[in-house]
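Peer 1: The next part holds the structures, each set out as structure tokens.
Read the figures in this text as sums done on the coordinates, not as results from a lab. For clarity, every value in this text was computed on a predicted model and none was experimentally measured. Cβ atoms are built from the backbone, for glycine too; each structure is taken alone.
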Structure P
Amino acid sequence: MSLEVSPATIRVGWIGTGVMGSLMCGHLIAAGYRATVYNRTPAKAKALVDRGATLAQSPREVAEASDVVFTIVGYPADVREVTFGTHGTLAGASPGAMLIDMTTSEPALAVEIYQAAKQKGVRSVDAPVSGGDVGAREARLSLMVGGDAEDVAALMPLFQLLGKTIVHQGGPGAGQHTKMVNQILIASNMVGVCEALLYGFRAGLDLEKVLQSVSGGAAGSWSLSNLGPRIVAGRFEPGFFVEHFLKDMGIALAEARRLHLALPGLALAETLYRAVEAQGHGRDGTHALMLALARISNLEWPKSDTST
């Protein structure tokens, strides 16, 4: 059975209204969708409620009031709780409803949710995203989608309000596997970005001029263009938390072991980010790696007055 997706035909649920989720749900509300939202800390949903969303008291209540339910929470354990818990989405979802998990989570959990949902006549799609707070704010995220082709096609009107690159990667769990590829790429790249800028700083260069020279050439990357200026300005507020990135790298390393792969670059990046967390920057942005690398070299990286 296909799902007709438009503001006039479906009700949207949204679970997880943090840095990314609040911005993403906001795009759906702006497009005219009726939204029911839930967050463990209700105050974090206030901005969406002020725009017309209804605040629910549990994930189950969200599902009971919605035809399509998005989740974007912190950890696989959170995904499991909001999906399978007594007050979870599967307990409240009606046959024909659609569950979309956008959390970066375990591929095997995505398959488990798909199978449990199917037994209840509910559809499930895993659709983790990349692009950080900038991509979420500008609706330019990359969505990596796993699930049945018919369901993914039906959801495209919603996905297109959230991102610019939307690719159906395959069956259940394929979106999560693709996100692991994404995070492995980012992990080593962030080490390179921070080390390069640290070198430039120690050599006495004007780092804003350095970014002008290198961002558009072969050394260019999303992290360099978007996070490089924040590093130079000493602003380390999160677009994506260090502690969540550590979770992602942990999943990728576990999957690599299962696949009998040696990924030394990823293992090194994970170790360096453990140092970032140990130094008290777990709730800063991933580019706070610079602070740990500077400390290793006994340098003090300048921070703005507003940075944590």
Structure Q
Amino acid sequence: MTDKILAVQRMQDYISEHAEEKITLCDLARVAQFSPFYCARIFRELTGLAPADYIRRVRLSRSALRLRDEKCKVIDIAYDSGYDSVDGYQRAFYNEFGRNPHEYAKDPVPLSLFTPYGVKFRNLWKENHHMENISSVFIQAVEKPKRKVIVKRGIKANEYWSYCQEVGCDVWGILMSMKSLCGEPVCLWLPEQYRAEGTSEYVQGVEVAADYHGAVPDGFDVIDLPAANYLQFQGEPFKEEDYCSAIAAVQASMEKYDPAVIGYAWDDSNPRIQIEPRGERGYIELKAVRPL
């Protein structure tokens, strides 16, 4: 991986950790270990945004989640987001999302939140990964209630990267703006009965209550799912640069595991579920089972 990619990643990590503080180009240059001019150039080259625009979008998206989930005054969120006035924050919020923050706080419809993907991960998935050490995988029985899942379908995708190429990565930002039964969006491998003709097996979505009647973003579908039993496979925490190996380790364990030892058989009539890989908690997948 090149020094340029790693430098931009360090800047992205710094922004994520210090988004509520004042961030200058000199701060980013210090963590990137290059000149401010060069840092600004490579940051735009690899992320498509100037550092100031990137920081603004991160802050506005975080503020939207606070408006959705917290009983905060807009003026407090405006100042916490680095704005000197409520008017400036309201204009920026409207320009980013097409809604006034006061209106959004009262009626939090789905928004296209900014998803700050790390630049280093775009190359890591192309590399060969070998599981050199045996890691522990924890297995837990989970009951999923009857529910709906709001999904964005792809075309032929059967995994994350082909899905992103077909649909784009902005879908995740919309899903993040929606309240989920499990607290976050999910990725699913859909059985045949849930797939529309000419659409992908792999989709991204958000699980909502069975009686959900809220807004559905344009281009998304709603699928009714029954109550089901799942086995949740969770790997050990991992370094972010090792996420491909962490996924491979959990999926290899799933392939080898026989649920009959605890009185179950695999249930291919319900979707297999993937949770966003995050190093601090380990990689998580869920696979449906039925009693023997």
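Peer 1: Of the structures labelled P, Q, which one yields -11000 when helix-only ellipticity at 222 nm (-39500 (n - 2.57) for each DSSP H run of 4 or more, over all residues; to 500) is computed from its coordinates?
Peer 2: Only structure Q yields this read-out.
Peer 1: Follow-up question, since we're still on this one. For mean count of other Cβ atoms within 10 Å over residues 16-23, which of the structures P, Q scores highest?
Peer 2: The structure with the largest value is P.
Peer 1: Tell me which structure, out of P, Q, gives 75 once volume of the Cα convex hull per residue in Å³, for residues 168-207 alone is calculated.
Peer 2: Structure Q accounts for this read-out.
Peer 1: Taking relative contact order in percent (Cα under 8 Å, 6 or more apart) as the quantity of interest, name the structure among P, Q where it is greatest.
Peer 2: Sorting by relative contact order in percent (Cα under 8 Å, 6 or more apart) in descending order puts Q first.
Peer 1: Given 4.3 as the derived value for distance in nm of label points 7 Å out along Cα→Cβ at positions 80 and 200, which of the supplied structures P, Q does it correspond to?
Peer 2: Computing distance in nm of label points 7 Å out along Cα→Cβ at positions 80 and 200 on every structure in P, Q gives 4.3 only for P.
Peer 1: Here distance in nm of label points 7 Å out along Cα→Cβ at positions 240 and 256 was calculated and came to 1.6; which of the structures P, Q was it taken from?
Peer 2: Label of the originating structure: P.
Peer 1: Supply the structure label, taken from P, Q, corresponding to Cα extents along the principal axes in Å, for residues 136-223 alone with the calculated value 56, 24, 20.
Peer 2: Only one of P, Q returns 56, 24, 20 for Cα extents along the principal axes in Å, for residues 136-223 alone, namely P.
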